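Structures for review follow.
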Structure P
């Protein structure tokens, strides 16, 4: 029943918007065309950033740099009670949701979703954001060059999520 209703939501919404615009005397198709044109211009302007991020993530994963960086931070993570297996997820999630999702899948496959590591990585995936991606794409789309404190605040939030994900799993689960 819900699937049947869901398939009609978008066509219904488009019909309402076009009808309301027509009643107001607007050139709906022309407005739609101009909006699509601006959308494509935005895609064109952020495309180099997306390509650079994809290349960077691929290089980090394939070269083993993520593993080396995780090894460097492993003693600090151990001191903070963070399983070393989730450090690569914590590092990669700041850059790529897809890349960190594949690492997350590997953790769940190897350790299981009910293990401590699986639970901590699940909380971490829900608590972090792709900081570098978000800042570069959203700021780049509107032409902001100076990110001021946004990047630092986002990375601080990601680090806090990394530390507290382990703490709260220990506390509640």
Structure Q
């Protein structure tokens, strides 16, 4: 915890889609009185398009460039919780940059839990569209796990309440509620 003390201005929530980044981020924001920033929302605001529209009309590399620019723009912010897109830590040296500029927290969940959570959403995530969603999810998770495990704090959200997750993050990061 001592090594994280000088990085407490920015808490970056990373992890696969459906692990609870937005939900946990909003809850953490409320209990710590920190502003919440969602990188996907910033991208949509700045581009004037939804993430799905960006993926449909541009290559994924274009989206990843927008994502990196938004990430870099967060480095001067103070007293914030930043919820990142699921793929953001997995491109270029983004995870290294996150770790250098804040406390990284990776939220994880079992694949069946993720699919169950995503089934409540109206729109299917661009990278999981089509048949064999579980197979696509497993392959994508296998590609990304090597980046996610570089986080300062790892939390399995599969069987925990939002309150339990948030309290664990606060203790591990040394943040007062």
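Every number in this text was worked out from the coordinates using simple rules, so none of it is lab data. Because the structure is a prediction, the values reported are computed rather than measured. Cβ atoms are built from the backbone, for glycine too; each structure is taken alone.
Each of structures P, Q was scored by distance in nm of label points 7 Å out along Cα→Cβ at positions 18 and 146; the highest score is held by P.
Work out which structure the value -14500 belongs to, where helix-only ellipticity at 222 nm (-39500 (n - 2.57) for each DSSP H run of 4 or more, over all residues; to 500) was derived from one of P, Q. Comparing all candidates, it corresponds to Q. Set P, Q, criterion Rg/Rh (Cα atoms, Kirkwood Rh): the highest-scoring structure is P. Between structures P, Q, the greatest calculated value of relative contact order in percent (Cα under 8 Å, 6 or more apart) is seen in Q.
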